[in-house]
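Below: a set of structures, written as structure tokens.
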Structure P
Amino acid sequence: MPLLTAPSIDYKHPDFDAVFRKRLDVLEKIRTDPDPTPIWADLKALYREYPAQMIVDWGVTVDPRNLDVGLPVIMPFILFERQVEFIDTVLRQWRARKDLLVEKSRDMGISWCAVALSDVLCLLNDNMAIGFGSRKAELVDKLGDPKSLLYKARQFIKYLPRELRGGWIESKHSKEMQIDFPETGSVIGGEAGDDIGRGDRKTIYFVDEAAHLEHPEATDAALSNTTNCRIEMSSVKGTDNPFAQRRHSGKVEVFTFHWRQDPRKDDQWYADMQDRLDPVVLAQEVDINYSASVEGVVIPSLWVQAAIDAHVKLGIEATGVEEAALDVAGGGLDGRSIDKNAWGSRHGVVLTHIEEWPGAEAGDIFGSVGKAFMLCDEHRLRRLRYDADGLGAGVRGDARVLNEARTKDNATRKPNEQVKPIIVTAFRGSASGEALYQPEAFVKGPDGRPLDRKNKDYFANYKAQSWWALRYRFQQTYRAVVKGLTVDPDDIISIPSELTKLKAYGKLIMELSQPVYSINNAGKLVIDKAPDGVPSPNCGDVVMMLYAPRKAAFHISDEILEQA
């Protein structure tokens, strides 16, 4: 649910005084009204339904670090778009009695969002019980410590208008590890250690930095019957922990909060992080890269970051082929898997769109193919590649039916209303040997010069060749953008920063650095897209298919279902 109203603010150069003045003006008008009670009643009803609005209207955050840059320590809490989406997602999961896993870059304000939402819920709803747990007590609550969660919660309540505080007085209704709400009977409680939540019952339970728990299995057992809505929030810490395993299980909703979705951050911020952090820490805690410490990553996260707006930085105009790709996913026969379809598009070296939606139930992919066609129409594209191995084999028949229906319907449409067929081409990653792209050609090295091995001798299959070709594009982009080297502009790849507005953006950036490579017994390069049992990177696969090498830019294979 988008914000109903929000002040216009420059997040990099905010005018907090103007926001506070506006709040005071509104507050004075309400309080001087002859009968302000109905106004507050209406506002509370609105805020009960849309908590994000109350946060934007009256909330504050506190950050002592602002003294270093000349900003006030107490700031109005003006949520940006991704923060609103986080709050709305938590509400949706709570109302559906489902869990949520939140993977995030560091310093994104998620903790403040969680405590502010909890305060609003407890202030406006009777008998709420919200829990916060972490590995150390001082991270949950230490009176006077700004980094602790319940300190943030108290500060948020303290600076609300008295009419919204519900009779709350800090000295009477707050103690270590607990905040009481006298008007509603609700409570926020904090816990730490291995037994957080054991024997307790909570409406919502937030687990902070879940990937960094010292004994996560013990914590899982303690929380197993505590709540119907468990919200795990964390930066990542490799793949060998329950947080990472749940994230990749396909059985829990995942919310990705990437730093590029934060309007306060830019390339300079990232460069500062590069200077301050170890490369592995940077990749994990900033780039949300679970494979940062894994050997043999195909596309390092630094190369992916270099590709953001690369065409703008290098002064390259988007020209060339315009097409789309589809990676189909099943919903899982057990009804619990939430694997997703992915669809993306490109214009030459520029990635133009990425989108995902839940997989089809029991392998019925007709609806997914129909949506892919609709997206092609929406983006004015007539060419679609699809993964023809496995479940995707069914795309061919479904696409034929859809194209035949288009032809039939066009007979009754006016010329300017007719819908053109979609040219559909199969991508077979399992193809090998002579079926590879230019099997007799020699593999290109990082400098573009050929190595001493032919494609058919180097790659185990077309999937490996295609991921390696994508690696080459990102490598060339990194060399041009970061190292200032001269490269062929047609060999790069660019991911426009405007794609950060898309929900699938964070997942894509992470998945591009997920696959790893190894050498098989024949000495050929093999790609493992899902190391350590994680699911296939659907968004990453779409980009790989879009930029896979092919015989010609407009190669027409025997898989075409409708001629141009």
Structure Q
Amino acid sequence: MNRKQRRAGLKQAGSGPRQSAAQLFADALRLQQMNKLDDAARAYKRLLLIAPDHAQASNNLACILQTQGKFAEASARFARTLELMPQLLGQFGAICATLTALLPTLAGAMARASQAWPRRLPPDDLFGGAGLVGIVADPLLLTILQSTPVRDVALERVLTSVRAALLDRAAANALDDDALGFCCALAQQCFINEYVFATTPAEDALVESIGHNLDGIAPTRLAALAMYLPLHELTGAEALLSRQWPEPVDDVVTLQLREPLAERALRQTIPQLTAIEDATSQRVRQMYEENPYPRWIQPPAGAAPLPIDRYLRGLFPAATFNPPAPQDTLDVLVAGCGTGWHAIGLAHVLQGARITAIDLSRGSLAYAKHKTPTALAAHIDYAQADILKLGALERRFDVIDASGVLHHMADPFAGWRILLGLLRPNGVMHLGLYSELGRRDVLAARGFIRERGYGATAAEIRRCRQELLESPHAGVARFDDFFSTSECRDLLFHVQESRTSIPAIKAFLDEQNLTFIGFEFGEAAQRGYQAWFAQRGWPLGDLKRWHEFETQYPDTFSAMYHFWVQKPGPLAKS
């Protein structure tokens, strides 16, 4: 839309009595529900002129445009919606379904790529006579590639084939501008997923020849190289910073070189709270120094912060717990914060949160510190520490989050006891533990890996993934972690994994006199379990019933047991 058109739109939107964004949205939604799609689309567009960041209006307009068959417009609007609601990136199955509905040529290519695999099909065979032209400029596809790991095997195989074709074109100096832009987006995707896509010996040889000397390297060749190797690991890469690059190439240089150099500088600024002397802790630290987990692009979405009791009441409406005494500051410990995504999320949602976030890995902590939004930086202190040494810490906390760490300790319950010692009376804890029942397919895949002698290098992980996909253990691809190198290593190659059961958790809660508040699931699943238990008259806090449920439905906790508990203490004064 040009400036003249925008002024006209603003004039139209402002004609008549002035309406608030909420009123305009309500009017547009009413028209949509009445199936007056043309009128609803115009109403949403008027709203977005005055409130361009209205995420729900953007999404609703995209849905209408898709229904009307205006796929190009819908793709651009869905792409904007993902920018406004990055939390939707976690629903990759739904995103992929929308993408293929808008790009039928991509859907066909996914089927053909899977059928031909492991042979890489050229673009004309994948997409028909139009070749790459039909996909390289699609806004939704480009946004996905630059925002989140692709978590679909068929789409991964299309992109793997396209990458090989782009490499050949770059080597022959035959990339046009549109293909260069797509090449750069794919380079960002490969950096995000840490180069988990499979390669062939021919590709490896061509990449080695292109990357042999960076002096005067052409932008097209640099973009192609970045699809296979992270720029910051190349000899002499810092010299690239002194050159001027086309905008899409410069974006790749920022992601793969400028930002990793900034993270590297931050490592030395991370304070160390404790020594790391335990043998298991040292092995785990080394793993996460090599593969900080998880790498992410978009931070958790902001939200209106709530007091901790209201936050928990929103998760568990019928649960029994003692509301903590009101206070201005909420002292929060995130034990095993990794790359900071969860700590940032808690800073958004917990009112008055002052967060101490610890981890074994300086690499993970530097990534977290670098990626923390400026508005939250003053609320989160990152530090290196080992839980096993935290008993000497003099600080105490109102909330402790240990949802990503205990299952990687030799004795998770020993670590849990130490953390309980740091929790104030009436304090609450969020725990994450692996289920013995829920991880049975992961354990089978790990056995398969051991039998074949795979190590945990990036090259071995790439090869192993392909073998797993052709094996009886292909079901592990249902885990999101299968689709990036560090996450796949965490899922299938971890140096230390401990699992437990609901009866063991219950025994520990009884021993420590802890109150079980509830298991945490996604919103829809949470409602489903509440209804299921209510129909049988079972209280949601009854762990014996949960054990019966998991025994009957062993995939219930295939990700983890995520749950909240409370330490005993005096009742808060009203």
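Coordinate-derived values only; no laboratory data. The shown structure was predicted, so the numbers you read here are calculated from the model rather than taken from an experiment. Cβ atoms are built from the backbone, for glycine too; each structure is taken alone.
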Structure from which -10000 was derived, helix-only ellipticity at 222 nm (-39500 (n - 2.57) for each DSSP H run of 4 or more, over all residues; to 500), options P, Q
P
Volume of the Cα convex hull per residue in Å³, for residues 96-271 alone, calculated, reads 133; among P, Q the input was structure P
Say we calculate FRET efficiency 1/(1 + (r/R0)^6) of positions 472 and 528 (r between Cβ atoms, R0 = 35 Å, to 0.05) for every structure; which of P, Q gives the highest result?
P
Given a computed value of 0.9 for distance in nm of label points 7 Å out along Cα→Cβ at positions 112 and 152, which structure among P, Q does it belong to?
P
Matching task: 0.35 is the computed value of FRET efficiency 1/(1 + (r/R0)^6) of positions 56 and 408 (r between Cβ atoms, R0 = 35 Å, to 0.05). Pick the structure from P, Q.
Q
Among P, Q, which structure scores highest (criterion: distance in nm of label points 7 Å out along Cα→Cβ at positions 328 and 448):
Q
